[in-house]
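Participant: What follows is a set of structures to go through.
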Structure P
Amino acid sequence: MERLYETRFDAVIGEQIRTPKRTPARINYSVGAYKYEKSADLADLALLEKIANLPLPPEVPVQKLPYMHMTHERARMDAAGVTHVHHFFLPRAAQALAALWRKASAERDGRLRNMLLFFVEQAIWTLSLLNRYRPTGFSQVNQYLTGVYYVASQHSEPSPWYVLDGKSKRLTSTFSVQPRKAGIVTNQTGTCAVFSVGDSAVDYVFTDPPFGQNIYYADLNYLVESWHRVLTNAEPEAIVDRAKKKISSTIRR
């Protein structure tokens, strides 16, 4: 079977783009405590069209995907119509996620703001095109393939409250029982080649070595990091990555 494509104008990048044609197939909704399913009717299609015509909010990252193994070699995101970050999200999901990100970023208290952004970022992959429809799954949350960018033929686009309601309750419970006490804590991420902690300052070291050419950490971080506008420096990443000209070598004794 040949995939059906359509061409539309992307006002963000000012270009015509070619994407697989997607059609709403089933709507799951609730009225009170009861759940129902229906096919999309004319009113639903009109609402989706109205949302699609809204301007893309500035919170949504729009940069072009750099050449990466996970998006250009292992999986061809351009074949799924994804050449820029905002293409990962259908219009409804983009508007909802941007509103949540805007609200979290507006919090003045830095500690609470970071907690809210951590909370919202949990929905990024699920609200993207990477989330597959799995009728046999426990829920439609986190149904993307891990360790790879993959756009399935059937996409499930949950509502934000469906994705985040349970997480909200769990995070509230977790942070509400943590005792507060005065002290100084340093939390640092980076390469072990540059270690700023002084001598005799480490009690325990747990290492999780890189997975050769199976898991590309920087590539997989790119989607979420784009929302934060802070990207991993992949240059010192200790993996085999031909897209970044990192080729394995054989050592013989």
Structure Q
Amino acid sequence: MPTVLILGATSDIATAIAKKFAASQYNVQLAARSTEQLKPLQSDIQVRYNVECTFHNFDALAFASHAAFFNSLTTKPDATICVFGVMEDEDKALDDFESTHRMIDTNYTGAVSILNIVAKYYSSQKSGTIVGISSVAGERGRQSKLIYGSAKAAFSAYLDGLRNKFFKDNVHVVTVKPGFVYTKMTEELKLPAPLTAQPAEVADAVYTAVVKKKNTIYVKWMWKWIMLIIKNIPEFQFKKMNI
């Protein structure tokens, strides 16, 4: 039975992904800072899907601990899904570098740190899948997502490079761009229904991308064309826009 590792397993999206893979007969490894929050999910997965489910302490910002964390996994995962991320107030981040630093390190540096380790292991095994949850916000720099978008742009570029570097070693790398998602983090926002996915939709898209060996996916297909339009707005016009 294959095993999937979920990094950042306490979010709504991560929970949905864990259940989707468990329903597809994957053993599940849940990893997050707050392991207490993972116990109910662990119990639910084990009872509901009759698969093995374990939880592990993992801090995306504790870079020096990442190698020991991965080495401590008795069973190495066949697929690793990087879900963790943080989005803070952009105006606050301009005045508070701690906020800026946190967004960059969580959305990019921490992901690179752990996925470098995972990728090298998969390369040595000539097998493995890496999934990174990135964002459409990284497709073009915008004032409303200045720091968050730039970090996600870097993460998407990293995943592109990882896919290119390790393809010859049979390592499959998937970039996922969900767009808006209904979660606890966005419950106070007024989101456009046609462009907003449920966590279960993200999970279904991730699982399908893994099975069908997709490279980059948009959970809602409209986002691909929306971002294509945004990317092609001439700069002389784009810089005057409030988006």
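Participant: For log10 I(q)/I(0) by the Debye sum over Cα atoms at q = 0.16, 0.17 Å⁻¹, the calculated result is -1.42, -1.54, so let me know which of P, Q that is.
Facilitator: This figure was derived from P.
Participant: For relative contact order in percent (Cα under 8 Å, 6 or more apart), which structure out of P, Q has the highest calculated value?
Facilitator: Q
Participant: Oh, and also: For structures P, Q, which has the highest computed value of distance in nm of label points 7 Å out along Cα→Cβ at positions 47 and 207?
Facilitator: Result for distance in nm of label points 7 Å out along Cα→Cβ at positions 47 and 207 over P, Q: largest is P.
Participant: A further question on this structure: With distance in nm of label points 7 Å out along Cα→Cβ at positions 87 and 143 computed per structure, which member of P, Q shows the largest figure?
Facilitator: Result for distance in nm of label points 7 Å out along Cα→Cβ at positions 87 and 143 over P, Q: largest is P.
Participant: Consider the structures P, Q: one of them gives 3.5 for distance in nm of label points 7 Å out along Cα→Cβ at positions 31 and 151 as calculated from the coordinates. Say which. Intermediate results must be reported in sequence, preceding the final value.
Facilitator: Numbers: P: 3.5; Q: 1.8.
Matching structure: P.
Participant: Out of P, Q, which structure matches -13500 when helix-only ellipticity at 222 nm (-39500 (n - 2.57) for each DSSP H run of 4 or more, over all residues; to 500) is calculated?
Facilitator: Working through the options, I get structure Q.
We did not get these values from a lab; they are worked out from the coordinates using the rules stated. As the structure is a computational prediction, the values presented were derived from the model and not from experiment. Cβ atoms are built from the backbone, for glycine too; each structure is taken alone.
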